[in-house]
Structure I
Amino acid sequence: MHQPHAEPRRSIYYEYQVFEAWRPSLHPEEQHAPAVIAGAGPIGLVTALALAQQGVRCVVLEAERQVSEGSRAIAFTRRSMEILQQVGVAHCVTANGLPWSCGNSFYRGRRVFRMENPHDPDDRFSPLINIQQQYLEQYLVEACDAHPLVELRWGNKLLLVEQGASGAALQVDTAEGPYKLQADWLVAADGARSAVRAQMGLTLEGASYEGRFVIADIRVDLPLPTERLAFFDPDWNPGNTILMHREPHGLWRLDYQLPPGETPEDALRPASLKARIDAQLAMIGHAGAPWELDWCSVYSARALTLADYVHGRVLFVGDAAHLLPIFGVRGANTGFQDAQALAWRLALVAKGVAPVALLRSYSSERVGAAREIIDEAGKSTRFMTPPSRGFRLLRDAVLSLSLTQPFVGPLYHWRTSRPHEYGASPLNAVDDDSAAFAMGPGHGAPPRNVRLGDDEFLLDHVDHRFTLLFATEADLPRDLLVVVEELRADGLPLQVVAVGGSLQVSGADRTLPDPDGHVRDRYGLRCGSAYLLRPDQHVCARWTLLDPHRLRAALHAAAGLTTGATA
């Protein structure tokens, strides 16, 4: 029988809640769910909310009875915030997080590179925002609890998965003993040590780097801005790297690299932690500053992925699918994109609207993204933690030159996590006018947000449906309305957003006034032209002059209803 920890975890800033365990004795009927999600971390919870918002009932299994221990993922990108807005929790993060945009690299006491992430008035969210993972999980749990189609089962540990042609039979352990749960689909969001992945005998491909880092969260009063700080080859940790981030509630995250041969157990001894944290504070001019430890851990830089994220009725997201170096805040931010990319496809498949083969495009897009990230992250990781004498010589030469030669500064660039473009996706329209556009996001690109008013933006009006952005000031043409209704009758969720009308455009679900043409300029729209956005907001078609029949063809292709759309 599974007996998870029932005492609140210790923290100097976060009050842990122990949730009531879900008991099978109170639910004697046969257990079945269209979608079961293993893991109630941020990625699993976002997946559950996105599925539920699209009408799919979900059961989330979590072996523990509390949100995760320690701050873990703390830096979330603008694109992640747009995804969190889609599932209804971004406002909680912005109300309590610390926004930032700049990163600094230091060597021999001098700043040798400063990276500034772009931000303009059309962006609702800052380039990055820091908040501890416990808070994000709390906001997501509250959103799940408020949604009638999400059931969180705390204290439920997935033991066994047996697949069949129409679903997966699961054995789940609880404090009362095991029970059986039938799932049409199982989403493995159970993290880096995924039990589902291990049970299925699946192997991650890629590289594990030798460098180990300690994460230490301390409460300390430092008069420093909320910016990423990276220190190379400091006197107290020669040849290695230290990172610092400010967190809410007066905390700072320190990541410091361990010398070769030092074990995690030795690194986490109180005396070792104290000596190194004191040395780092002294190096930045705050020797003797009082501090208090909240949480610490050790991690290795890994760049690994499954070759396929779809295995029968089991689908992988987040760290269960890939392990990425933290340099560049990639882990959770990449996982959110997985969750968003999977949920809309799985919803269409689960409701019988789209064929199962549509899920192949999820795997091809996201495995491709992971491999791209691994290539980028490898460059950052080899600079932060040189894996060989040759790489160290090259890195040390850059460090030395950076003191007198500004041109080498960009070699410190840490290649921040970014939203991926699916330019080669089989879901993109093949006969649209994308090549004719001089402006705006192209095939497979994420959307561009646009400010509409003091606190109103374009993406506030883009939900979990396909969205047709149509530039018009006249009522929708009759032939377009007929095709839209036909598509909706086929079960395809589609909203029509008219851009440019000063009054409500008849036939459109909503009208966005664009008196100065700002939205149209950002998207390269003129009267009669249009964009089709997928439910994950990525562009799949655009036309200089919208034709209803080409709209039908594009939407069918994006939903995997035409030959070749799921390759």
Structure II
Amino acid sequence: MVINNMLQLSMLLIALLLLAKPLGVYIACVYESRPVLLNRLFAPVESIWYRLSGVDAKQEMTWKEYAAALLWFNFFGGLAVFILQITQAYLPFNPQQLGNVSLDSAFNTAISFVTNTNWQSYSGETTLSYLTQMLGLSVQNFVSAATGMAVLMAMIRGFQRTHAAVIGNFWVDLTRGVLYILLPLSLVFSLVLVSQGVVQTFKPSLTVSFIEQLPANSASTHSDTQVIAVGPAASQIAIKQLGTNGGGFFNANSAHPFENPTPLANFLALLAILLIPAALCHSFGALVNDSRQGWAILATMTLVLLGAMLVTLHYEQAGNPLLTALGVDQTASITQAGGNMEGKETRFGIVNSVLWAIATTAASNGSVNAMHDSFMPLSGMIPLCLIQLGEVIFGGVGSGLYGMLIFAIIAVFVAGLMIGRTPEYLGKKIEAFEIKMAAMVILIPAVFILLGTALAVTVDAGKGAIANPGAHGFSEILYAFSSAAGNNGSAFAGLSANSLFYNITLGIIMLLGRFGIILPILAIAGSLAAKKSVPMTVGTLPTHTPLFVLLLMATILLVGALTFVPALALGPIVEHLHVSK
């Protein structure tokens, strides 16, 4: 079993590291407007789009103009998704004749997909029409991911430029991210998914008879037919994984055989989730003219990810101590999977369930192929901690890396305090303004996670949604608000979140968790771009060495520990002590 675990983990990491560099170099070329392979195909489309929308591609923006364009675009995108949901009963491509979505659920879903969270408190196949899924959710999967990459590029330009008042053009960054990166990758990946059996059709749901018919004298009142939901799923699944969006066309998400039918589809989806965040580390190195900087960031992400996977695998493979006390054999053997198989698909088993849970919570992707609610307390805590660390271990497309750069700024600031020197990062002095903005980036999600959880456990509307009382129920609420503020979108399960209280509160927190961070990020970008570049001296901390990787890891883990350990002690930690006693 140990060999099987290591083999699958090694295959994933090797494939990821091999593909990340060429894609990262390509992405850097796209955002620097250098010639790329797809120029002949998409350059005319890009030019026509700018003319139709009135965008001057050569006119760059200050950070405030960039932020304003981003906010207005996402506001109208969210409004469009909201209107689609509350009017879908009157619109085409609704073969199941599904009704309009309630106002509070439509509000929550619109914000969820605009913020790249994809939290779903509904069953997709029985709630949303094909038109809403395609025109609303899939489109937002593209543009919310492209928005994250655009903000990252604006921040990188802050390091690139000196004495500059502008950081790029949001409309150009958005367009190029969709047209040259997300669209081609999604097209290829969707075709691969279809080849594996993922459904892609406009036909209505199918009604089929059971293979074994009920006997004629059966007293059962159940029907002898079953309705099987289908739809245009593959196209949405491709971008939800590549764009680290998450969510799902079907309620069972990536545990559903129509979304994730084969071991190969599962492996490729895992790879797709981590691919662009890993590639952007190489893009970062290429754009700042020091590939070692990108390698240092990628090494930090990979080491934390590897540690999280190994810890979670250990606790899941060890099984449930309560069952062991009852004499249940949970040892892996040729005849049984062993370990804690509760809440997992037998076709994936423990290893693929754990790899998926860690990869998705590390990469800000809300899709699941197993119930995190059914993990052992400490192995369920690891995905929760990855979200609470700020979704910077790979993280969302663009958002993961700009979050990691904030931690790098804090790390060099701490190092500067140790030696009494003004900290520098990539040739830019890190001064009071940057540290204040970085502190906001760190504190905003933490504040709303803890305040939201505190509110939910004190009001009846929050407590009434808990299916499991005690420490586990607290973990369910803590996970929900962490997932919302971190723009992850996965759920611990067991929490009835499709209520007025949770739809509104989680919706607001998703909004603040996304744009409350983007604004100080852009402010830092504008401040850095206006600074002069300072040469390295013997007193400058090298930020490409193994020592800096260790310092960066320590900064990330220390900030997370100081912020969330008290809350974790009330949930998964005390539950672990109860189970293990």
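Please treat every number below as a calculation from the coordinates, not as lab data. Predicted model, so just to flag it, every value in this text is computed and none were measured. Cβ atoms are built from the backbone, for glycine too; each structure is taken alone.
Ranked by distance in nm of label points 7 Å out along Cα→Cβ at positions 247 and 471, structures I, II are topped by I, which has the highest value. In this comparison of I, II, the computed figure 2.8 for distance in nm of label points 7 Å out along Cα→Cβ at positions 31 and 511 is attributed to II. Starting from the value -20000: which structure in I, II was helix-only ellipticity at 222 nm (-39500 (n - 2.57) for each DSSP H run of 4 or more, over all residues; to 500) calculated from? The read-out comes from structure II.
Please state which of the structures I, II yields 23.7, 89 when Rg and Dmax of the Cα atoms in Å is computed from it. This figure was derived from II. Consider the structures I, II: one of them gives 1.3 for distance in nm of label points 7 Å out along Cα→Cβ at positions 15 and 367 as calculated from the coordinates. Say which. Source structure: II.
Each of I, II could give distance in nm of label points 7 Å out along Cα→Cβ at positions 343 and 399, but the derived value 2.3 comes from II.
Once relative contact order in percent (Cα under 8 Å, 6 or more apart) is evaluated on every structure in I, II, the highest one turns out to be II. When distance in nm of label points 7 Å out along Cα→Cβ at positions 71 and 431 is calculated, the result is 2.5; to which of the structures I, II does this value belong? Structure of origin is II.
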